[in-house]
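Participant: Structures incoming, each one as structure tokens.
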Structure 1
């Protein structure tokens, strides 16, 4: 693995992990009032487009980070709907 790919994996891991505390908080408190539905939808579409870009360019770090982040966004979206 070269340095550029390693930086990509680390960057992807950090930005993906950043969503985990928000998912746990929403789940634990059963409250998502502070989350904007528009932000979740727009960010979700952006993440999907990044994943498409990753597939088109063959960038495994981009694909992995964005697919995992998309799953976390879907969880937050589901919690937002459930605890409305």
Structure 2
């Protein structure tokens, strides 16, 4: 199996699409591309499956208070610098 000749751009488009941050034009371009590009088609399905699995594992689970405080501290460090 070979890689996509435009792999970096396709991976970026995939991420944007799955994060619901894409335009309809970008989605159309990507989905037309994966109809012809087996590596990108596989990447799309794999990434969707991974995200679905992760979502099922964390959905409706409480976030530990300590984790929330730790994240807030790290954000404050970044904004201060």
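Bear in mind that the values in this text are calculations on the coordinates, not laboratory data. Worth saying up front: this structure is predicted, and the values here are computed from it rather than measured. Cβ atoms are built from the backbone, for glycine too; each structure is taken alone.
Participant: Using distance in nm of label points 7 Å out along Cα→Cβ at positions 31 and 47, single out the structure from 1, 2 with the greatest value.
Facilitator: Biggest value here belongs to 1.
Participant: OK, next. Could you tell me which structure in 1, 2 was used to calculate helix-only ellipticity at 222 nm (-39500 (n - 2.57) for each DSSP H run of 4 or more, over all residues; to 500) as -27500?
Facilitator: 1
Participant: Using the calculated result 44 for relative contact order in percent (Cα under 8 Å, 6 or more apart), pick out the matching structure from 1, 2.
Facilitator: 1
Participant: Which of 1, 2 yields 5.3 for mean projected area of the Cα convex hull in nm², as computed?
Facilitator: 1
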